[in-house]
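Please go over the structures that come below.
Laboratory data are not the source of any read-out in this text; all were calculated from the coordinates shown. All figures in this text were calculated on a predicted structure; none of them were measured in a lab. Cβ atoms are built from the backbone, for glycine too; each structure is taken alone.
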Structure P
Amino acid sequence: MVRYISGGESHGSRLVCILEGLPAGVKVSSEFVNAELKRRQSGYGRGGRMKIESDRVNFISGIRFGETIGSPITLSVENRDWQNWSDKMSPEGKICGEKVTNARPGHADLIGAAKFARSDVRDILERSSARETTMRVAAGALCKIFLKNCGVDISGEVLSVGGVSGEQNIKNRIDEAKSLGDTVGGVFEIKISGVPAGLGSHIQWDRRLDAKFAAAFMSIQAIKAVELGDGFLNAKKLGSEVHDEIFISDGKIFRKTNRAGGFEGGMTNGEPLIIRAAMKPIPTLMKPLQTVDIATKIATTASKERSDTCAIWAACVVGEAMAAIVTADAFVDKFGSDALCDTLANLKNYRARLAEDFGL
C-alpha cells in the first residue's frame, strides 16, 4: 500500500510528510520534486504568500544515495514566513497575538472551532489551509517518478476559470474579480496514460479504483465536484450514445471512444484515465462576507487572511499529485512493493498475459 500522512501548519516552522509503500530501487531526485513544488506556487491570480515562499524539499529518511531503500520516506519543507510568525505560532511560551474570531463562510473556521472547542479560529485555519498541499505535491512527485518506471504519464490542464476559457479571457476574469475584492474558481482535468487494464476491483466497494480517485480529488481544498470521463454529460444521453463499444482488429481489442474515462466496474479498462474536478472560489475575500464573531456572537464581517484571487493552477498540480499517489497505490497492490525490479517483472508478465489471452 502506498500511503502518506502529513503534518504542519500554514505559518508553522515547516511542513512534513511520511510516504510509505514505494518499492526499493527507485532512483529519485530532489530537483524534480522542487520543480513540482514550484509549479504548485505558479499561476495567474496567486497572492503575496508566493512571493515569500520558495519551497524546497529536504529528504530526511527512506532515500540513500538518490535511491529509495524500501523504508518510509520522510520529507520536509521549511516555511520561510515562519520568521514573521514565530511568536504567534510558538509551540511553547505565552499566548501572543490577537485571536481570530470572525469565521469565514465557506471555510473550516466555524465548524472546526466548534468541533475542537477552540476559541481562536487560527487553531483551525492554520491546518485547513491549502498550504498543507505542499506535502501532497512532494509525495506525489516521488510517486510520479515511480510510475515513470512503469510506463505511466500524468498530466494536468486547466479547462476554465469562472466560467470562461482561453488564456486572455481567463486573465480578464481574474483581474475583474481581483478589482472587486472577490475570487474565482475553475475546472481542471487530469489525464493518466499507460495504465494497464484491471487495476482496482469490482469485488468490494472500497476496492473500486474510480471511488478511490473520487475520494482523493474531493479531499483537495475547495474541490466541490469530481467527474470521471464524461460523467455529467453522459447523464443527459441515451445508453447507446454513452457506452464505449468494443472492437477487434488483428486480434487486438480496442475502443473508438473513451466516454467512461478509462474506468469500468471499478477497474481500469486500458484507456487513458480522465478525471475532472471543479474548484469553488476561495472563501477568503478582500471584500469580506457577512458572518458572526464566535466570541461575542455579534454579526460582523469575515476575517481577512492574505490569499489568492484564483488558485486553480495550483489545484491542478495538487490533482496530479493525488492522481499519482492513488495510481502508485494501485500498482503496488497489483504488482508488489518490495523491490522495483520485481514490481516491473510482474507488470511485464501481466501485460503479456493480457495481450496474449484477451488482446488488451
Structure Q
Amino acid sequence: MAGASLAAHLAPHGSVLLLEAEEQPGYHATGRSSAFWEECYGGPDIVPLTLASYDFLEQYGFLGRRGALYVGREIDVPRMDGFADRFSQTGVTLERKSRADLAAKVPGLREEWNDGIWEAACSDIDVAALHAHYLSAAAKNGMQIVTQAKLGSARHDSSGWQISTEAGDAYRVSKLVNAAGAWADQVARISGIVPLGIRPMLRTVVQLRVTPEPLPDLPLVMDISGEFYFKPENGRIWLSPQDETRCEPCDAAPDELTVAKAIDQLEKVVDWQIDAVEHKWAGLRSFAADRLPVYGADDRNPDFYWFAGQGGFGIQTAPAAAELMAAQILSTAIPSHLASIDVTKYAPARFG
C-alpha cells in the first residue's frame, strides 16, 4: 500500500518505477490486513493522519461503517479512564457505555465484561479495492511496475542512483524511496544508508466458524488491555490476540500456540461455541523505536527517502501519508487539508 499510494501521487509529475520483490503487489502486510479504519489505532500521534485520510476513503467508497467497542472488566476501569483521557483532545469521538449497552451490541458477552467505550466512526476498509485504485491511478500516468524485482544493489553518485535487481536488471533514477515495509532496514543497508532500527513484528489472525453465527452488524470488539480484537467477516469471526512477536523479515506464518491462546481468550469473553478454525495467517507490522512512522529524506542523503515504519495503521492512513510524502519529494507545498499535521514528528532526523 505504501509504494502504490505514493506512486499514484508521484506519477503525474515524473517518471516512476515501482520495484516489487514478489510475484504480485500486496503479497505481505497489505494482503493480510484485518481491514479496518479505527480512529484511535496507533495512538494520539497517529490520529491526525487517520482523520485526514477519512474523506478520501469515504468519497471513493472504500469504507463501510461498523463501529468499534473497547471492552474491559472491573479491574480495567483505570485503563478505560486513561484511554479516554489520552484521546480527549485529538478530535476522536468516544462514548462510555454501560454493561447493558455492551450486551446489546455483543450478544453472548460474558458478565464480567461490564465496561466499554464506543467509537461510532470505525469502519471496514476495502483494502483490495483501495490498493487496486492506487496501482491503476499510477499506471494511467505512466508508472512502470516490475515484479519479482528484489533489490540487489544501489549506488549513489552526483547524478542519482544506479540500482540493479537480483535478477540483473539495471536502472538509473534520481531519487530512491524506501517503501519496503518489513525490509526497510535491509533496503537501507543495500543502499549504503544507515538503518533506523525498523523492526518487523508478527501479528496473527484466525478465521473461526462459531455458533451462533455472528450478526453482520457486530462491531469491531477490542480489549482495552490490548489482548485481543475480533470482528465479523462474511458470517465468520476474524480474531487476533494482538500479538507482537519480533522476527526477521519473512513470509510470516502463524504459530499454533498463539492461535490456541487466541481461541482460549475468546472463550473467556463470549459464550459462543467455536465450531472450526477455518483459516489462519500472520503478517508483519513494522515499527521504529518510538512506534511512529518514518516519512522523509534521509539525514545524510537527500536523494534517499524513507516511507516506512507504518505499523498496523499504514492502510488506514495511506491517503494522508502519501500526499505528505509526495509533497516532500516534489518540493511542493503541503495540501491545505493536511497543513495542521506536524510532519517533523515523523521525520528520519528525529533519530539523529
Given -10000 for helix-only ellipticity at 222 nm (-39500 (n - 2.57) for each DSSP H run of 4 or more, over all residues; to 500), calculated: source structure among P, Q: P
When Rg/Rh (Cα atoms, Kirkwood Rh) is calculated for structures P, Q, the one with the largest value is P
When distance in nm of label points 7 Å out along Cα→Cβ at positions 185 and 281 is calculated, the result is 1.1; to which of the structures P, Q does this value belong? P
Volume of the Cα convex hull per residue in Å³, for residues 121-304 alone from the coordinates reads 184; which among P, Q: P
Comparing FRET efficiency 1/(1 + (r/R0)^6) of positions 81 and 169 (r between Cβ atoms, R0 = 41 Å, to 0.05) across P, Q, which structure shows the greatest value? P
